[in-house]
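Peer 1: What follows is a group of structures, each given as structure tokens.
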Structure P
Amino acid sequence: MIMVDSCCGLHCTSCQWKESHGCGGCIETKGHPFHGECTIAICCQNKGFNHCGECDMIPCNKLYAYFYLDPEHGDKPQGARIQVCRSWAADSGNQKWGNVLLTSAGFEDMDGNQKINAIKTFQNMLGKPFDKARVLFIPTAANDDGSKKMAKLCRLELINMGILPENIIVYDIDGSMGIDEAMEHDVIYFTGGDTSYLLDRVKKIGFDTIIKKMVYSGKVYIGVSAGSLIATPNIGEPYDEKTSGLCLINAYLSVHSLKADARSDASSTYLPDR
């Protein structure tokens, strides 16, 4: 049995302020711990959630600012409380947050050989035959000739796996698709290309909200190169809000590097290309 002792993922039982300040915690005090009103707890309780892991926008802008952008008072490592909240949600059987598959170069190598382990992982996440799957295919990052060519190969890889061409819906993020239409798909697939351009389009259109809601509901997120990088906490400096990512995983990663050294500025888990 899990013990949820806060709204934001803080373990109140081990907090230094519990005894020294007589803090009852945000749950027992209904959002008013020792320091006064907690806006995160109030938000959570107003929505009827036990904790932030039950929200389909985790991490929202408020949580991101608290847990990722403050090097002095924020989480160490970054986003630790996000992980706790997602674990609480998974342990309660509500959400698993596990259908995120990030790759450096898709499902085939340069010789056209399929990457069997990656395909099996995709199949397990999907939970249905490939020929029954609907894929929302997003080549927005592909804004030059080279990346456009690779995007076409990415689509062909899906077809080679057994996904029907008519079930691959190409969408270049332009604001024309709402959440209901997006939810008709089983998979959301982002190709490679210009990472900064892709993230900027996602944010300006407000498509980040749709992405998070899809992942929360159990849809499969597949990223290739740039599509993988935007799923991390930040595509630039760890504490730079301008380059903040989607935080679908609480880790930094590298792509297209056989011998990648860990980023010296990474303040959370680092996953080298392999």
Structure Q
Amino acid sequence: MGMKAERMERRMTVGWAMGPWREFGFGLGMLAVLAALLYRMGFFEAGRLLQGGLNLARFAREMFPPDLGILPTIGGGLLETLEMALAGTLLGFLFSFPLGALGSRTLFPAAVVAAARLLMAAIRTVPSLLWAVLMVIVVGLGPLAGTLALAFYTVGYLAKLYAELFEGIDPEILEAMRGVGAKRRHLIRYVLWPESANAILSQLLFMLEYNIRASTVLGLVGAGGIGFYMQIYLSTMAYARLTTVLLTVLLLVLAMDGLSAWIRRRYLLNP
């Protein structure tokens, strides 16, 4: 409580030192930047916004009521989407953990860390949809391309998160283990994993949730999943059927969010 009170008091002191006019000027400046950006993008063109609103209303009328008759047809695509997300996340995790360890400055020399972090940055540069296009070129159409695309995307982000997580471990613990002759593999097994297990699994669950959302659109480029049906219904302007697809995806996402929250409460919040 004493430490928290001191931090709060320090923040208040800094805030008063800045002065209300400086804070007001900063906020006004941010609003001016936002207004300038929106102006460049045409946000203040009333005619364009009005036409957009009319188009949206027309589109919404054609989307309802949803066509529930296609549920048996899209069920397989929905299951395939879930399988792609799960397989891609787990496959990506298998590579993310060791790559994250290689990117930790507390474990490896600077040259190894630099190479590992460069690889992470290169993988993160490519968005998941572009990974899907590349994997379709490499392995052909179907869920394998989508699974590999999600795996690459997972490696880029989880490895970066894990590297930062590992560097946050108390260095005194690492030095104590080194003092009794522990090698790097011992540090990873008996320090990194026990100290970071909750955060590692929590971030893995978050990545699974994200990949379920991402996998729904990979079918737009032929990488499997329910996105294949989305592409068909969009191209044929079957918007009522598209609504059904979106509702099933929403139910899947909500179910996975609920399962993830239960796992966190059951296993991660009470180590």
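Each reported figure results from applying straightforward, stated rules to the coordinates on display, with no laboratory input. Nothing here was measured: the structure is a model prediction, and the numbers come from that model. Cβ atoms are built from the backbone, for glycine too; each structure is taken alone.
Peer 1: When helix-only ellipticity at 222 nm (-39500 (n - 2.57) for each DSSP H run of 4 or more, over all residues; to 500) is calculated, the result is -9000; to which of the structures P, Q does this value belong?
Peer 2: Among P, Q, the structure yielding -9000 for helix-only ellipticity at 222 nm (-39500 (n - 2.57) for each DSSP H run of 4 or more, over all residues; to 500) is P.
Peer 1: For the read-out mean count of other Cβ atoms within 10 Å over residues 134-141, a value of 23.2 was computed from one structure; give its label from P, Q.
Peer 2: The correct label is P.
Peer 1: Another question, then. Any idea which of P, Q comes out highest on Kirkwood radius over Cα pairs in Å, for residues 22-69 alone?
Peer 2: Sorting by Kirkwood radius over Cα pairs in Å, for residues 22-69 alone in descending order puts Q first.
Peer 1: Can you tell which of P, Q yields 18 when relative contact order in percent (Cα under 8 Å, 6 or more apart) is derived from it?
Peer 2: Traced to structure P.
Peer 1: Moving on. From which structure (P, Q) was log10 I(q)/I(0) by the Debye sum over Cα atoms at q = 0.10 Å⁻¹ calculated, if the value obtained is -0.80?
Peer 2: Source structure for this number: Q.
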